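Multiple structures are listed underneath, in structure tokens.
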Structure P
Amino acid sequence: MYLGWDYQGLVKQEDTAETIEQHLFLALSTGCLVESRETSNYHRCGRTDKGVSSFGQTISLDLRSSLSQEQLAADPNMTEGELPYTKILNRLLPEDIRVLAWRPAPPDLSARFQCKQRTYKYFFPRGDLNVQSSYNGLYPKVMNSAARFIVGTHDFRNFCKMDVANGVVNFTRSIVSAQVSVMSRDPHMSSDSSDTSGYDMCVLTLVGHAFLWHQVRCIMGLLLLVGQGKEEADVVQELLDVDSYPRKPQYSMASELPLNLFHCEYEQGTQWYMNQECLAQVVRTLQSTWTKLNVKASMVRAMLLDLESSLEVPVSEQTSCLLQGVRSKVYQPLLKRPTCGSLEARIEHYVKRQRLEVMRTEDQSPLSAVSSDCPGAGPS
């Protein structure tokens, strides 16, 4: 688990030490649990970018064990008498990076390739959005009407940042479910009131097998435009038709701040081992974080209550800051905007520079590619 707001992403980078993996492997090395990253058989489930958090990030790697080879051979799932991994690591990690649980795994298990399902959550205030409310029926189910189009297997090239340079040329992915819901009401609204508030907190829950670079943030960016009434819900369906719209319109993706890789699911294996003492300490730390953030939010809310009571024309702009980029005075519909380069043009660009080798299907559609800059990327 980590709160990624103050970090430069999960993956270790050469130009900064403020990544989750940098702190993780420093703790692993200091705790004498691995010799090096290169020899640890390390795999991560999902790559999260700068500012993105995760409650359920999962990794697989080889760690030093206190059990003998004979004990492990007799029972590969033995945990009794094993090193207290969570206790060792949480003592060495920053407070906003925590190990919640561990379990034995076969040496050939990959946290990335053997993950069956990933769940992302994107938290946001209602603002002036039309979202489905579980408290009343006053708002049309506009955002969910748009979200339902992405469920299923589709080519999502118009809903991501195409990472062709690293060998990603296949953008077909499967979304299991997509649901926008109200998770908590504005505490300043009467509990028996049927009115909604721009301060109601909502969440998009997105479940899929695998995700593309910035896919969730692009999807959320489009859903925000639909929720604000700037686009019709079926614009999502139209952009999924890559024959009619082979080039992605230029639009802003949603902010990274509210995004969380919440769950990573695997085939049923041995039970996760959770140290109750460590778990209680994580809860205390998160409660402290919640208190500090909620005190700040409550203070700002009190100021807003006073100021908003003096406004002649109400303002409800809580979600505006979640869409990045400069806001134009005159809104231009998505399908009339300038477009990005096509997938085929990008592939040709890198092939000409001998930075990409593409394998194609019988109908010459790109199936997979290997980047000369990143040979380990392989097919995606």
Structure Q
Amino acid sequence: MIVPKSLLIGMLALSATACMDHREPPIDFSPTVHIVSPVANARVARGDGRPGAGSFNGSGFEINVEVITHDSVNVITNESLNIRNTALLGNPNPNMPGLTVTFDTDLIKPDGGIIPKNTNLANLFNIAGTDDTPGAGVTMWTGWHVLESLPVDVSQFTITVSVQDKAGKTGTDKITLAVASGAGVATSGQALTPLPLPTLNTTGADNPAGPVVTILAPRTPSSVATGPTAAPTPPTNASLFFVQVSALDVSRAGIGVNENGDGRDDATRGTIVDPTQSSKGPNRYVTGLTVTFDVPLLQPTGNIIVAGDNLAPVFNIAGSELDPTGYVRTTFGWVVGGSLLLPPGKTSVTITARVTDNTGKTGTATRVVQISPVVNGQRLTPNS
């Protein structure tokens, strides 16, 4: 049978359409965005602030966002130990202009003022850092201790985070959180944890009933920049990778943290850095936190924190939430503003995090990360 030409053309067209319908979808190189903290299904404290009567005892949880790029078109980021600028609230953050973070509820500022819902909160973020992901992309992290309080009529709310790269490709993540309520429930994030003890023995062996400790950033198999071998100058030239440590208080003994920075000036509330303690002792805002590298860290001041010494005094932020298990989870964040001093031939750094609760029980986590060929962490991302 001879098939008419017109019918043959139609059949071929249908066949081509069917083939097109079954093609693999195009690869999406948009940034992947993860809200790492709080964890899914967590509950957070409301905070003690009320309209016209604010408080630094706010909700007090820590938001940490992970952004993974998949090609050479990166997200503009000026990695820094301080990317916060409250005067620009509602506008893009100049240090990470592609970042947009919104709550679908109003927030009450520490001074009692109101931040309307759906305001871009990117300028409230404290820190940002980057590690070198295998392949063309990198992984950026940014964190914020939430000093603000939630209105009394809010029982749950949704946080939306969107990140746009230089080409306009956008990735988004959302999380819905419940507000802790009921008799005996802590009203603020600070009230979820006791204050740190002035002295605490953190040298004991791990205890099965001690805090469950996790190092969330950097992730394996990312690598990190070392920073210059002399005179790191953050934010322009330093290692600038992000370290995130999480501790779950499974014995309910209390992990002592002054997470809202009580005693500091108003401009630095919500931070825990304790720089005068470098190479001298624990971070007085969280005496139970011990973090070490197996290589020395050169600070911008010229001080060298030797391998194995406690790095907790240079951590930037902390926050607490109620884990879905009902235990309190406290998260600590730091952007490394110094340089790793590696001996010849060493190609990795081991990070060890130990958290001791207020009864002396300890938990530990360890992570080995490789060293990137990129020396200056700032060069991992464009900043304009």
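What follows draws every value from the coordinates through simple rules; no lab data is involved. Please read these numbers as outputs of a predicted model, since none were measured by experiment. Cβ atoms are built from the backbone, for glycine too; each structure is taken alone.
Brief remarks on what is shown
- Structures P, Q, by FRET efficiency 1/(1 + (r/R0)^6) of positions 43 and 251 (r between Cβ atoms, R0 = 25 Å, to 0.05): label with the highest value: Q
- Which entry (P, Q) yields the derived value 29, 54, 12, 5, 1 for P(r) over Cα pairs in 20 Å bins from 0, in percent: Q
- Winner on distance in nm of label points 7 Å out along Cα→Cβ at positions 187 and 307 once structures P, Q are ranked, highest first: Q
- At a computed -1500 (helix-only ellipticity at 222 nm (-39500 (n - 2.57) for each DSSP H run of 4 or more, over all residues; to 500)), which of P, Q: Q
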